[in-house]
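In what follows, structures are represented as structure tokens.
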Structure I
Amino acid sequence: MSKRGKWCRPMLMAVVLAVLLAPPRANAPHSFDKPGKARFLEALLARMSVTEKAGQLRMRFVGKEANPQDALDAAKAGQIGAMFAGTSVPRARMREMQKVASQRSRLGIPLFFAADVVHGHRTIFPIGLGLASTWDMQAISTSARVAAREASADGLDMTFAPMVDVTRDPRWGRMSESSGEDTYLTASIAATTVRALQGPALGSADSLMACVKHFAAYGAVEGGRDYNSTDLSPQRLYQDVLPPYQAAVDAGAGAIMTALTTLNGTPATANSWLLRKILRQKWQFNGLVISDHGAVAELMAHGVASDGRAAAQAALGAGTQMSMSDQFFGEALPLLVEQGAVPMQILDDAVRQVLSTKYDLGLFKDPYLRLGKPEEDPSDPHAEQRLHRAEARDVARRSLVLLKNRENVLPLARRGTLALIGPLADNPVDILGSWHGSGQPQQAISLYHGLKHALGPDATLLYAKGANIEDNRQALRLLADNQQTFDPRTPSAMLAEATAIAQRSDVVIVALGEARGMSHEGASKADLNLPLQQRQLLRALKQTGKPLVLVLMNGRPLTVVEESELADAVLETWFSGTEGGNAIADVLFGDYNPSGKLPVTFPRSVGQVPLYYNHLNTGRPYDPANPMPYRSRYFDIDGAPLYPFGFGLSYSRFALSAPRLTRRQLRPGQVMHARVEVRNESSRSGETVVQLYLRDISASLSRPLMELKGFHKVMLAPGESRTVSFVINEAMLAFHDHDLRLRAEPGEFDIMVGLDSQNLQHARFELLPATE
């Protein structure tokens with residue numbers, strides 16, 4: 001038989017099978033209730049060998065190199081189920097892999113392609129903390145929908161996002177990817193992002209399946225040290241950590257990624273309690289479970305598997321269905337099944353789920369649904385017209401948080417001489433942030449270029465670098481993402497240049513912070529101060545006596561007590577993405593009124609960590625108005641945060657009334673409304689976030705001082721007032737008790753409403769017991 005005949009035969013069989021079973025187009029995630037889909041999957045599963053089944057559970061990395069023969073051979077032999085394609089692999093390279101898998105393998109089962117599309121694909125939006133700072137679900141939805149359209153147009157079927165780990169330790173570098181410290185806000189963002197990524201139909205060409213990570217509790221690693229252990233009480237786990245994952249599941253997420261870490265002694269990838277009892281049984285999740293990169297092999301390092309066979313057996317048995325960067329599923333599972341160590345049913349369940357995922361993605365109907373035809377490939381993948389700059393600029397400026405504005409130094413006037421100084425001032429690489437997808441630095445707008453675009457003929461812009469981001473090159477070698485360039489001049493020469501141009505200016509803008517790789521996977525940090533060279537630069541600039549505007553670029557809260565005192569204005573910009581420079585300029589010059597609010601607490605010292613707003617009160621709480629010994633505090637530092645959760649200033653001035661309740665007693669099954677009047681008392685239109693917090697005064701377990709339970713972002717014209725109403729019901733008062741039952745206990749509750757978590761207006765009501 002000719003080679004052509006060998007290739008056509010399996011392709012023809014697959015086509016005939018598909019036609020006979022007539023699978024309908026998938027309109028919703030993992031829809032096993034459709035008879036056509038179920039028949040199709042069972043018929044295909046029945047034809048597979050054990051080796052082919054094991055192959056479907058393997059995700060392999062595909063690089064940029066042209067057609068590596070071993071990967072093509074593996075695809076042809078049915079030994080690969082999916083490809084980790086990175087974000088820069090050409091469609092032609094992926095199409096060749098798909099052609100071999102779907103047309104030349106025995107059963108013609110297509111691959112799916114996945115990558116890290118975390119805060120944008122080609123157009124890069126603000127990092128996770130920045131998106132969370134918008135407190136704007138429409139803006140977050142826009143960023144995810146744009147990312148899905150761009151990534152699917154490059155052939156990707158799945159993204160390893162959103163990251164929904166609640167984290168309260170800024171020493172952890174991956175806090176940059178998170179939505180911060182709060183469960184409610186993170187859960188809201190998780191559901192919004194999943195829906196926007198996947199769109200109304202997973203089988204659509206512009207749909208990108210969400211693989212939610214990292215299940216579970218990766219954000220609570222001890223000491224903020226990446227890959228470290230996590231040890232949490234069941235109540236903390238149920239109450240604070242698990243709800244965002246459940247929100248993502250309820251929103252229809254097609255896949256879940258296991259954490260690399262252990263939870264209470266058991267690695268997540270081999271944790272049957274997490275993957276079967278919670279995810280499958282309690283939450284009724286019927287999507288795909290994928291390990292993190294190399295996590296199955298790492299079960300040996302964790303000490304729960306003696307060798308690769310034991311690791312594969314433990315992971316699959318616990319409920320991990322696909323091994324990313326697999327070493328052992330492919331080689332060990334067939335033998336384990338043959339020996340009876342792994343039941344065929346468990347293998348079949350996993351394979352069925354992988355096939356179901358491909359079905360829902362529309363790949364059995366069209367393996368090239370997102371890859372397209374060769375003639376449709378863009379001549380330049382990085383072409384300017386492929387970007388969504390307007391959306392990126394709008395979302396980025398919504399993410400900026402004004403932390404200080406002494407004597408209204410901001411907004412700046414477009415006249416006179418402005419000095420822009422700092423290692424992040426003209427830095428298009430780091431402004432993209434970690435996990436920057438296919439974003440290109442040459443397409444990113446640095447702060448320098450943003451200011452240049454914004455200034456007219458009446459202003460002069462001077463620039464000096466002033467310092468390197470970090471001169472400790474030995475430490476930087478440990479970073480996974482380290483593209484920092486070093487100025488070879490001495491620190492004194494750079495400082496002298498910076499102070500000289502500052503002396504010639506009317507106002508100084510200084511951009512300080514981190515390189516993007518310093519807030520990244522594996523980039524845990526014991527010191528949250530700015531690097532010494534940057535602090536010395538700021539001190540020298542203060543000595544010039546010129547108005548000083550500090551623009552922070554960073555992926556975690558930093559301990560910037562001195563910096564906040566020295567600067568007249570402080571603007572937190574995180575890593576703001578492709579249009580970051582333009583967005584920052586919009587805020588600095590007043591073209592956009594800042595409205596961002598912090599999704600994390602800023603500590604004064606790393607010694608306060610973990611520091612978060614919704615902590616328990618303790619039996620000996622500290623009262624700053626009445627300081628006493630034998631109280632829960634540090635004696636050598638102000639225990640209050642530098643900037644609290646939910647904080648953020650505006651160029652407008654807002655006033656908030658005390659909450660008015662529609663009832664003072666709430667019975668089970670009833671709802672009540674808490675209404676507040678918010679008024680813009682300034683001469684400028686502005687937007688703010690009205691935040692609702694609740695506290696259970698007395699319960700069977702000690703409850704947090706406050707918990708975010710709702711928020712509304714409102715735009716008000718000068719002098720305008722608006723009534724904001726929050727609905728409160730019994731479910732909002734519930735918590736997991738000693739027996740992990742979710743219930744609300746009768747008693748008194750505080751309602752607190754404010755524009756941040758510290759300055760609050762109060763009211764109180766009572767939850768009555770249920771009547772017989």
Structure II
Amino acid sequence: MSFADERLMFEAELDAYYTQAPAEPPAWESELHAESARHPAWLPWQRKAMGYRQIATRCPVVIFRSYPFFFELQVGKPRTDLGDGGIGGWMKREPFGRQLHEQGRTWWALCEELGLSVGWWVVDDNHHSIGNDVVFQYGLTGLLHRATDQRAVVTTAEERAFLDAMITGLQAEIDIANRFAAEAERLLHAEEDPTVRARLARIADTARRVPAAPPTTFYEALATLLFMREVTQALEANGNSILGHLDRILWPYYERDLAAGRLTRAEAKDLLSYLLALPDVRFGMRRPDHPWHVGTNTTLVIGGCTADGRPVFNELTRLIIEVRRELPYVDPKINARITAQHPHEYFYGLAELVASGDNGVAIFNDEVIIPANVAVGKALADCRLYVGGGCQENLLENSEVNSRATMYLNLLQVFLAGFFPERLAPFVARAGITLTTYDACATFDGLYTAFLANLGAVTAAHIDQRNRTEAEGVRFNPCPLHSATVHDCIANATDMMAGGARYNAGSVSLTGVGTLCDALLAVRDVVYLHRRCAIPELAASLAGNFVGAEEFRQLLLRLPKYGHENSEVDAFATRLFADLARVTSGQPNTRGGSYEASLFSFTTFLPLGRRTGATPDGRRAGDDLSAGHSPSLLALGAQCSVGQVLDCLRPLDLTRYPVVGVLDIKMPLQSTPYPPEILTAVIQRFLANGGSVLQINVVDPALLVDARAHPARHSDLIVRVSGYSAYFTTLAVELQEQIIARTLVGVAGV
């Protein structure tokens with residue numbers, strides 16, 4: 001039977017299992033803590049190896065009758081877990097781990113209370129990727145041999161303990177695969193359905209060979225990819241939100257199987273359908289009681305290029321787009337890498353997908369993202385193999401471990417501290433820094449310089465905290481098994497959590513840059529150019545949220561803003577974006593890498609906006625900040641054209657932002673879908689203007705309003721939020737309102 005025949009059965013079986021599966025680690029976790037306590041001299045990797053052995057033998061393996069792959073290791077984590085739960089995360093719950101977690105929670109709680117920032121409390125637990133190319137080349141047995149050879153030549157106890165744990169972890173995964181084979185054979189004895197029997201026989205045969213050995217067929221490659229992502233995540237308690245660059249890494253297997261007659265296009269499509277359906281069904285994204293609508297924020301990559309620069313566009317690219325059009329799911333999100341050199345058919349296929357109302361697609365511009373990563377010292381061949389991790393935060397597949405979503409900083413709260421230093425006084429006192437007020441700034445350049453100095457001080461304080469917790473990453477949660485799949489960790493005999501990977505970036509994600517640009521321009525205009533008021537008078541209007549000063553607020557609203565296609569505004573935006581990147585980039589982390597600037601704000605422009613006072617652009621206290629690096633709603637409103645939004649990119653050099661900058665466009669769904677030619681033109685103009693990442697929502701504002709009032713009628717309505725997609729009716733009211741408000745009413749000027 002095909003996926004279409006079994007889809008409802010598949011969804012029901014997985015839903016029933018995950019609804020009833022244990023959502024807490026098993027009781028025997030206490031035995032791990034007791035054994036750890038009996039060996040206080042153990043190094044972190046010795047503790048992790050002990051956990052690997054226990055998990056590999058004691059956690060049940062689960063095979064689904066209606067699913068062709070083997071992957072589910074029952075470790076006791078919630079259905080919506082981001083990767084840090086279950087028995088695999090036992091070391092995070094050791095006394096030291098709990099202490100570190102509480103220290104981080106306390107530090108970030110103050111930042112969130114002040115509306116200054118939000119971030120991961122200890123380390124980034126989710127935005128990672130298995131080195132699929134490495135696994136496909138060596139298999140687990142080959143990696144085990146490489147680790148064993150390196151173990152013979154290292155000289156320190158730490159290096160030996162790390163490699164011993166890696167060897168133990170790799171053997172544990174081989175043992176788990178063999179347990180899947182045995183379970184499939186056991187189920188086969190009692191199974192009567194011929195379709196299920198064939199499936200179980202295939203699993204039993206395959207699990208005996210891969211991922212211990214490199215895959216040799218398309219099915220084996222898919223099984224390896226899924227097993228490594230899910231089982232490694234279960235053992236390490238470190239989230240791998242990325243499926244991989246599918247049309248690149250799977251293409252040789254598809255091509256060979258097709259030529260050998262082992263596979264048909266229809267069979268490949270079926271297997272891809274099962275793979276792409278899993279995240280949405282597994283994480284219960286449609287459930288109205290879903291507590292975390294992002295799931296594990298699974299992504300896959302298509303398009304782009306190979307390590308030697310050859311464009312990737314093939315029959316698998318077409319198949320993935322085709323499957324996505326037919327499956328009304330949220331995850332995995334499609335991160336489509338593209339350049340002007342890709343064939344028109346690729347543009348057209350993506351345009352058709354977006355025009356159909358699929359709001360799970362993001363467009364990545366290789367001609368910006370690859371040079372941006374090369375510019376910070378990474379090899380070109382490695383940079384060509386980037387993937388989008390979780391949302392759009394890119395990392396280099398096989399060779400990079402980073403903290404891309406580790407902190408989100410509110411630019412406006414830092415800017416307003418120059419008017420109202422008391423607002424950040426608790427943070428300033430705790431961090432031991434000094435911020436400059438604007439009272440004595442006789443020129444706009446003086447105020448601008450003061451703001452950048454304040455931003456540098458606040459950023460440095462955040463990085464200092466992040467470095468304190470990330471420096472303990474190995475003690476908190478070493479990942480020697482995952483490290484085996486990442487270039488240079490074996491050769492360096494160093495854990496990925498300690499900088500063993502080839503590249504080890506961190507990032508500072510900036511929230512509200514469009515609003516900041518408008519606010520700075522307004523201060524320049526009303527205080528310094530036209531002298532309509534002085535700093536104290538402006539501060540008084542802001543402090544009062546423009547009550548009694550509506551005429552002044554209307555003046556502020558009429559001022560030129562980012563996105564208005566004004567040459568002076570464009571020149572200032574060029575300067576500001578460059579300075580923000582300079583001030584927030586380059587500081588070292590504890591893994592041998594450095595921090596890189598990011599214009600990706602996830603959903604923080606909403607909660608941080610609620611805690612941010614009135615701003616000089618005319619925005620009232622509590623209103624949303626601008627998303628990504630898009631213009632603010634006050635700049636363009638709901639009546640602007642797509643062309644206006646796209647043209648805000650022209651003055652910017654986004655190669656200064658290797659983590660990516662995200663531009664949001666929301667377009668109204670029409671009674672008939674947009675002709676693909678229109679959306680093809682949108683993508684082409686985005687590339688021509690030097691954009692980094694583009695995400696498009698095609699939605700009907702009237703439908704959104706009705707869905708908000710009558711959610712039961714629209715349970716399948718999918719929207720792009722900011723970096724992730726979700727069923728509209730499961731979103732919080734404020735997110736629903738924001739999406740409705742930002743939906744454009746026209747596409748003129750494309």
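I, II: which one has helix-only ellipticity at 222 nm (-39500 (n - 2.57) for each DSSP H run of 4 or more, over all residues; to 500), as calculated, at -15000?
Value -15000 for helix-only ellipticity at 222 nm (-39500 (n - 2.57) for each DSSP H run of 4 or more, over all residues; to 500) corresponds to II out of I, II.
Suppose FRET efficiency 1/(1 + (r/R0)^6) of positions 162 and 330 (r between Cβ atoms, R0 = 41 Å, to 0.05) works out to 0.60; of I, II, which structure was it derived from?
That value comes from structure II.
For the read-out Cα Rg over 2.2 N^0.38 Å, for residues 210-521 alone, a value of 1.31 was computed from one structure; give its label from I, II.
I
Where is Kirkwood radius over Cα pairs in Å, for residues 138-281 alone largest, in which of I, II?
II
State the single structure among I, II that was used to calculate FRET efficiency 1/(1 + (r/R0)^6) of positions 146 and 642 (r between Cβ atoms, R0 = 41 Å, to 0.05), giving 0.20.
Answer by label: II.
Quick one: distance in nm of label points 7 Å out along Cα→Cβ at positions 90 and 458 came out at 4.3 when computed from one of I, II, so which one is it?
Going label by label, the one that fits is II.
Here, each number is a calculation from the coordinates, and none is a lab measurement. Just so we're clear, the structure is a prediction, and the values are computed from it rather than from any experiment. Cβ atoms are built from the backbone, for glycine too; each structure is taken alone.
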